[in-house]
1. 23.4 is what came out when mean count of other Cβ atoms within 10 Å over residues 557-564 was calculated for one structure; which of P, Q is it?
2. State the single structure among P, Q that was used to calculate percent of Cα pairs over 30 Å apart, giving 54.
3. Given -7000 as the derived value for helix-only ellipticity at 222 nm (-39500 (n - 2.57) for each DSSP H run of 4 or more, over all residues; to 500), which of the supplied structures P, Q does it correspond to?
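The numbers here are math on the coordinates, done by the rules we state, and not lab data. All values reported here derive from a predicted model rather than from experimental measurement. Cβ atoms are built from the backbone, for glycine too; each structure is taken alone.
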Structure P
């Protein structure tokens, strides 16, 4: 890795910093009480470097810019004293891996479990998550998706305000403890994905502007200010920083994949944009050695990044989070139509059917919410290119109070939608606690310094001014303060969430559906295309869908996501796999489904 601190074979440490805005740089070893400044040699393209025997694994260090301010290493592997403190030299080979036989899992086996380390357990650490892995493996989950762990300001954060992209936040544990979590997951057959943020840096603790202003550009604007410079002068090193970060998580931590956050906020006019270059580097490197999977969040619905090769494998990205299917399901389950849900409120069942048949609901049509055409044609892509969900951290936490779907829809509605989610061919995602029907809130939380904390709280409440229920300033004061400790504590899962009778009932329901998925559906997905898929709206709230699987079998799902019976469903054929409630199976034989119901059939070749 060309950035940061590296231990050399001759027992020296090599320090490198890209600082094109600085005239001179020194590495400062030790703490404020005892510092040793060593001048670094100027190199080409704004680089400064030094090799010294005066540092070793565990040494604390910072960089002194132009004889004045001290800044942490932007490629720090560890920040033991948070974002304003010194970086620590880490020996990446100190951890002894014992999972050499692990080569990952094929994409068609993916069942995601999105997990926020700080709230998954009362302890909120990497180590504390390990005892829960057996339970998740038994549930039928095959992939942990960690919300970002890159070092962020304070002791609590969603993770999307990270400023040190290579350093696991010390409040969660050490780099070695994160590696232990990954290794323990692999031992149980679980893949591990890291959520990474390449569209911005957090607002506190980012010192890049002071010595590398070329990291940013005012030619592109984002919700967080100037865009990251992926396509201007000296952008090569910015691109390399991000690409090496992706390779770092996949190689040094043996992650099985990455989820790239909000790539629609990345502006890059290069002929080969950063998303394509990153994916090609991954595919040509560690992706040749084991199963590596790349997932996008992209509000633009840019299907081009999901292209398949002639053998059916992904050219660049395996899949995208499919917000469209979530939004259509949410309108059906809750009746909500404000904000972006308004774009699905005209015919939510029709939008759902299009998602099931051909990926996106919006494939170039005008979106009233966005005010312009949105998306690209996606019907040529297989269902494997679209990750489905009925909730995730965004769709819960972007609500004013952070309510889960369990607080917004009747249980029987959620059961029907869960059957659709877990039995459809697309890879499904569960948000932590969903498997036990948790009703705990997951509000937006952070831990900024005083002035920034005030601005964030005010900004958070202003976001909801356009909603009728928050038009009155007094009503907005009821929205939780993101910086308050109590807001964070609301989100923490507790052992009783799994121990209650209701929790066990929901867990058994998810487990039975996932067992059915792994036994009957997953073995038939490898190599599946989208040549023979069809879905249609039935009545106002019903959808009938069928897919021809890779072995020629036909999977059929019929759902009614409404409080009234719906008629007009085609008669199913093949073997019934599942019905919720049981009476729905007999009703479907006559073309009707009762309220909040789902039935699944599989017809195998003769």
Structure Q
């Protein structure tokens, strides 16, 4: 579920996260603060959604009060500075402040919490149209970050649930769903579900499974016109006028061939543009050269469902004139892009086409720097400083990069891998003069900082458009803060690779059905070779596999309807994660929808590791039968 926050986390208020010039002594003093809320995330919620509250003095908090007086007493304290809580039902639609209360004190947030409400305004396919397995369907609307799943039909006509983690989002106003290649062949109405239990119907579409020959969908971009750099920002000007070849007058910036002009009038095309207004945003008007007729009758602003943030400093506006009065006059009066605070960069078509042949999308990682451990942990130090080749006269940088890599770091997304439990990360300059994003990154305050679940974290960094770029060449790039060790800096990109893809199951135990179900017994016990003197284990594992079980993620496949699963030791002394797993109480237990369930297990960092070699690993509990243990590779 945490993925749904990725695209609106950047709007969090940062006023309470501390000034950019905060010193170590000031940080130490903050530990002595009384009860207080610094920030919470997300700032817009629906009922049933997990939240994180950061602040101070939380150890004695007894209740949390949401807008309209809704009180919650069931929450998780993480030290004295973090609370995890689920947003309750009944929050005021008007929103308001959060309050935390102890026995003798209370604190109110400066930020306001707002209540989300998903509205679906349209789809990229309409009733009666056909759609093929593997094709994409776009949902338009507002507050779409709260869409949790989509229900279709599998080839046999049974419900097929697509989960939110597989959706592609570039904002809160559009969601792109890629259909499975194998779907029910026929016409039906699918369903869209939200995290707060609401349901919306999909259009009634005619579904067809993809062909068996293999292949993939690919977006083909066809340019109509490109800005060569000689035309600047729109400021209610008439510069960006386009005409057909037949109706050109010499006033237009470009005369478009008649066949292309006809295609623009009958289908969707796109305008790529740059935001020149900063926080003020853009004001886009699509009208005629006579300023007589405005497409849709109004202007477009950032946040409109037709505008997509490309996350590289540019945006795309989808334009479709079908049924609009502008079509009656556009041939003679031309097409004009006007408004304020933006620069048109390109007009183009974009079409999804099916490319025959097997293959898969694969994430390719390119490492730029890896730590060897010699520089140690960050504790408000200046050790992890990186620079441009030739700009490190004092030899202060831990590494420097050639011009082409440095330029890519400044313009594209890159990642910092780090080892930590509770990091505080500041991305700044070697002069400590400018902090990227104007804040420090800590667990729970920004979705760009991701817990990998194995003792490492990944911070997604994109410096484009940030003031840090004005000084970076001379002042270097510094990763500082507290309580973490940088391990690697890398790029990653998704590329198409021919052939079969995806992780494969590598079993290290499979049941033969002879042992039966679990009912608080000690049957499904696994041990390290040479450590089972009493022959109690169902099987023992070689040292290399046992080490991997202790350090990497593995999976338990089980058969059940309503399982209760405890992962413990053969001595019943230590339970992994300190709890039993049951349907609905942890996202690591997944219903596969076919009478089986999968439990994702990662023992790293858990107290069970201190005794596992001698006490074995036991799967017990009630109402299930283990079928297989496996890794994904």
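1. Numbers: P: 23.4; Q: 17.6.
It was calculated from structure P.
2. Working: P: 54; Q: 66.
Answer for the origin of the read-out: P.
3. On the way: P: -7000; Q: -1500.
Derived from the structure labelled P.
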